[in-house]
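Please go over the structures that come below.
Rule-based calculations on the coordinates, nothing more; no lab input. Because the structure is a prediction, the values reported are computed rather than measured. Cβ atoms are built from the backbone, for glycine too; each structure is taken alone.
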Structure P
Amino acid sequence: MRGKVLRANPETGSGMISGDDGERYPFGPGASRNPPGAGDLVDFELREGRATDILVLQTGSAVAAEAAAARPQPASQYPQPGVWALFRRAVTVRYADARGRASRKEYWSFILISWILVLAPIGLGRAADFAVSRSFDAPGLPSDIGLVIGGVIFLGLFLPSVCVLIRRFHDTGRSGWAALFGLLPYVGAVVVVLISLLPSDARVNRYGRITFYDV
């Protein structure tokens, strides 16, 4: 039978083993050539309700090391991708995916890059107009082209922006439907921003485990 050593006294050579059958079996001096320690995984024989012929299969320190390696680590222990990598992930593999969770960094990386992409052509168009007319009061063709390009980018990013917001709400343990608070006048946008700034729910919630990135 196999089991795990619950306690062991190295001075007396005695202790207690929890067998795979759920029962506990004591052992005494001479039960093993190499006295086992607490936490060791062992194979043993039973004689009159006591463990004997104990063979250590794995030491307690090795068992603890394996358990620590298998235990999910906090997100802070994993390599974090950069802002552009997170944005690229949101607009490619997760373009229309509202399932799962998105960390605070992923959400705000998307918002930052999105606004840069939308505002850059508009700003460049106005700058080109100013270079020609020396006035911001008379927008011309470059401004119109910049507005069109910015509008197209905005429309292209609308769906992934909704999906990443829903995933951000999931990450805080809230339903994605709560994002509809953003439609409320005046206070709605404030509520959405405050929730999006909350830290991740460290537990495995109903939307999955905390986000580990593979980008």
Structure Q
Amino acid sequence: MMTNLFSVFDPSTTIFNMSLNWLSTFLGLLLIPAAFWVIPNRHQILWTNVMLTLHKEFKTLLGPMGHNGSTFIFISLFAMILYNNFLGLFPYIFTSTSHLTFTLALALPMWLSFMIYGWLNNTQHMFAHLVPQGTPAVLMPFMVCIETISNVIRPGTLAVRLAANMIAGHLLLTLLGNTGASMSYALVSLLIITQIALLVLESAVAVIQSYVFAILSTLYSSEVN
């Protein structure tokens, strides 16, 4: 029985008092080895085309100063978040991307590594970013404070955006699903149609949020070069 609305996101599967919910995060890894042994099918060709498109887009965002192979970090990040977002749509599978523990563990180390690299290697460039071009001299101290705060909260906004979007859709599906037992047959059929529409919307959100996370991480890394 649910103690509160958010208890549907609590880790609950245990063996010897050890939580097994987070193992769902690594289920996507089981799909990788097949690509090395079987003849490419339509699914793998589609996935390869998606990866190539992302590679070109990330390469454009990083610019000529970007290091070779750096796009693969963000492609891997996109794929990992996408797998976990989709796995969370299946019944009885733990949604790891709806927890700040997971999303912040992705965003914070990446942002921190960008900052350390930028301030050690491009110190003048990082100082120049604190004051936008054309800012009047009177507003410069305020702009430095605003830019510093906006820079510091970046990992938090990345993590909260992903987690909040995953939680919102799942909560709506749970709320509507719990009302089905007390409805008439006519309303239940309407509820099923609504749930299917919401599931399609959540599938789109799963793709969009993983893409947004990867794109913003790429943009943050391009600023330190």
Structure R
Amino acid sequence: MTRSATRILAGVSVPDTPLVERALEYARRECTPYLFNHVVRSWLFAARIGQIQDIMHDAEVVAVGTLLHDITLNDRFNGPRRFEVEGADLARVFVRKNGVDERRAQLVWDSVALNSTPSIGLYKEAEIALCTSGICLDVVGLQFEVIPSDEIARIVAEFPRLGMKEQMTGCFCRIAERVPETTYDNFVRDFGERFVPGYAAPSSVDSVMNSPFDESAEVQYDQA
């Protein structure tokens, strides 16, 4: 990304571009207040980690990826795929409409789709890793020690959590109740198993054991 204008938000220097402003507007429109504050905090944490650790990255991609990572985490979500994938598709449509090239659009897609899978996202491109870092810091405190405590306090003061733990738990449980098939291979499964009566995820062990291949008497073929 070419050098662009910046501004200070909650003490953090962030890009001030039409694309970022439109992403902010999109997030504000689609997210409830607690969720909007969460995505903004995630953006600011991601940006600050990148600055502190001197990580070269596309600041616009990080902004858009974090701001739009939860646009499907709402009462309207009804699948048919996990909410991160549905959100990633919407985010890619958004950036394409705003003139973003395919390489950067794919980075945004990956950032949204992998936002809750740090075991993969943290090892992808810098933009995806930073998005994952900022989001995971705000949700579970991952790398909490990287950013000075006074900076975290300022960000939270300007964008309060508004009971995020309870509200987000309720949202995950609604997804597990309404579209459980989208939760079996991701973290929402944990909320379903703990809080949703009657929730029962299929076992991956059964899927492997019941795959349509008969290995009981394999035929050995001579190699020509």
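A few comments on the model shown:
- A value of 3.6 for distance in nm of label points 7 Å out along Cα→Cβ at positions 159 and 191, calculated from one of P, Q, R, originates in structure Q.
- Of the structures P, Q, R, the one that 21 was derived from, the read-out being relative contact order in percent (Cα under 8 Å, 6 or more apart): R
- Origin of the derived value -14500 (helix-only ellipticity at 222 nm (-39500 (n - 2.57) for each DSSP H run of 4 or more, over all residues; to 500); candidates P, Q, R): P
- At a computed 2.1 (distance in nm of label points 7 Å out along Cα→Cβ at positions 39 and 143), which of P, Q, R: R
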